[in-house]
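Values quoted throughout were computed directly from the atomic coordinates according to the rules given, and no laboratory measurement underlies them. Keep in mind that this is a model prediction, so the values were computed, not measured. Cβ atoms are built from the backbone, for glycine too; each structure is taken alone.
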Structure 1
């Protein structure tokens with residue numbers, strides 16, 4: 001017979017956990033884009049082009065191990081334009097835009113169940129976010145960056161600044177690629193990929209900046225999935241007891257694991273790829289709805305979440321028996337005219353919801369610029 005555990009009998013052993021990402025859920029700005037804008041000439045355009053390049057080679061051309069590489073490729077350019085670790089940290093603090101109710105929601109969630117944050121952002125961004133939300137840095141896992149440990153000679157810096165100019169001179173491709181849909185590569189995308197392949201995989205690797213790139217460890221889609229598996233191993237809470245709130249492209253693999261394991265894979269203001277990995281999708285300008293759904297999952301499980309969404313109207317929610325009436329009332333009060341959109345996602349509606357959510361996410365993030 002199994003040993004008697006009095007703590008478990010008293011209900012002090014958690015059987016649920018939460019893992020979440022940041023952009024679109026906790027914050028509405030992209031801190032990496034803000035850093036590029038601050039330091040690199042035409043940095044917003046530079047970031048958008050490099051991000052598109054990495055998205056295409058990772059998710060359209062399916063090159064292994066490229067997801068999240070944008071966080072590895074940006075540091076030499078930041079260094080060449082004079083960025084320092086202190087300056088980057090200050091930029092992150094100044095540019096941070098929290099989602100409405102983010103601090104209240106995270107305080108509620110961390111008090112309710114074990115909570116972890118996986119983000120592709122650098123530790124500078126994590127420090128700014130953890131301070132704003134009053135969260136311990138220990139709950140975060142992130143990409144790494146250390147600019148001050150590396151010296152860059154003037155000729156190398158000049159060359160890298162020229163590479164940045166070559167990138168920003170490119171035309172921004174506009175073709176939209178759908179997940180798992182074969183399509184011919186756009187001419188502008190083909191040109192961009194050829195030029196950036198040459199810069200990122202050839203020219204930069206032949207400079208001393210390659211050591212800075214090697215030291216910048218990105219938390220891409222594979223790393224997020226491995227981190228999820230590591231958390232499961234440490235907490236001994238399986239996927240059916242895991243809620244994952246994601247929205248980035250690189251959340252897809254982790255969310256797919258949770259969804260297939262009968263957990264709550266919640267796309268919150270998610271990109272098209274994130275929605276394809278979820279079983280629930282929410283579009284909202286404040287994050288209280290996520291707390292409502294996680295609370296339902298924590299108390300009753302995934303089927304109760306599906307039932308809640310199936311009865312997602314104001315009158316029913318006002319009268320419904322729920323785990324935390326104050327939390328539910330807070331969500332209703334925060335959305336007096338229209339409730340956040342909440343959908344159960346399946347094979348029949350995933351394409352439609354993914355397209356709608358991606359447009360909503362783009363509009364939400366662009367509202368900061």
Structure 2
């Protein structure tokens with residue numbers, strides 16, 4: 001491989017990137033939009049759920065419990081005195097649930113007797129119903145365990161809540177790994193597939209292949225500029241996520257750079273392979289979306305838990321690189337440098353890069369012939 005030739009080809013690619021403003025927009029503006037949508041618009045944290053509280057006990061403990069529900073960020077509470085009124089609100093769709101605080105609740109708690117709060121949820125939306133039950137139970141136990149009564153007078157109840165890795169339970173912390181994967185997939189695979197397909201349409205790719213330039217030099221010259229562009233997008237996304245959403249980053253830059261570099265290489269090789277096969281920008285764009293965006297969203301563990309999928313889909317997820325990158329980035333950002341996971345995922349991604357490079361050289365050689 002001639003270094004001087006590679007440098008000349010890389011300079012050509014950089015000039016093309018600078019001339020096409022859309023490349024900069026995709027690398028910088030698009031990540032900001034994706035992170036903004038995921039951070040502000042796509043959230044698994046359901047808040048301000050409309051519920052009624054039927055308060056049938058006016059004791060201090062009951063009043064304090066009701067206040068805990070009223071001031072919770074998860075509920076939009078309307079206190080009523082009648083279960084019939086609450087039932088009418090649920091039937092009309094004005095509320096999604098009802099919390100019943102029964103008579104003698106305060107006395108039962110003070111005496112150490114059994115004290116219950118009933119929660120009724122609207123089952124037409126099972127997901128929201130599950131959140132209502134979980135939030136109502138959590139607030140109830142936290143309130144009871146904080147009462148200034150002897151342990152025996154609280155029925156021996158004591159709740160200790162602790163969450164590992166995501167103590168704030170914010171969705172953006174969970175979604176950050178998928179957002180980074182999607183950004184790199186789009187910047188890497190999508191851009192390279194379109195740019196090279198454009199060269200096929202204009203006939204400049206045939207001109208390059210007809211020169212004494214080797215296949216390896218062509219591939220390297222295509223990878224280097226967009227590799228740098230992907231790194232810029234990655235750095236911008238991490239900084240944006242930290243400043244805008246205070247997303248955690250418990251690991252090291254070295255670990256992130258290691259696994260990201262391999263995944264970026266895989267993404268770029270996929271884009272070049274797609275454009276080499278398609279030679280048409282529209283077909284290349286559809287291929288890039290099918291191979292990168294959809295698997296990243298559906299089969300990487302980004303949104304849907306892989307273990308809950310059918311067995312054949314679980315096996316299918318293993319062939320997509322996004323699965324391994326999501327695993328490593330989520331570990332680095334939320335847990336730290338757990339090298340057992342990082343090295344395992346990096347080795348798999350490295351093997352994928354080697355296979356893609358072999359396929360690409362074979363495909364380009366056929367085009368030369």
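Side notes on the structure shown:
- Which entry (1, 2) yields the derived value 21.3, 71 for Rg and Dmax of the Cα atoms in Å: 1
- Origin of the derived value 3.1 (distance in nm of label points 7 Å out along Cα→Cβ at positions 30 and 318; candidates 1, 2): 2
- Given 0.35 for FRET efficiency 1/(1 + (r/R0)^6) of positions 14 and 334 (r between Cβ atoms, R0 = 25 Å, to 0.05), calculated: source structure among 1, 2: 1
- Parent structure of the calculated result -15000, given that helix-only ellipticity at 222 nm (-39500 (n - 2.57) for each DSSP H run of 4 or more, over all residues; to 500) is the read-out and 1, 2 the choices: 1
- Source structure of the calculated read-out (mean count of other Cβ atoms within 10 Å over residues 54-61, 19.5) within 1, 2: 1.
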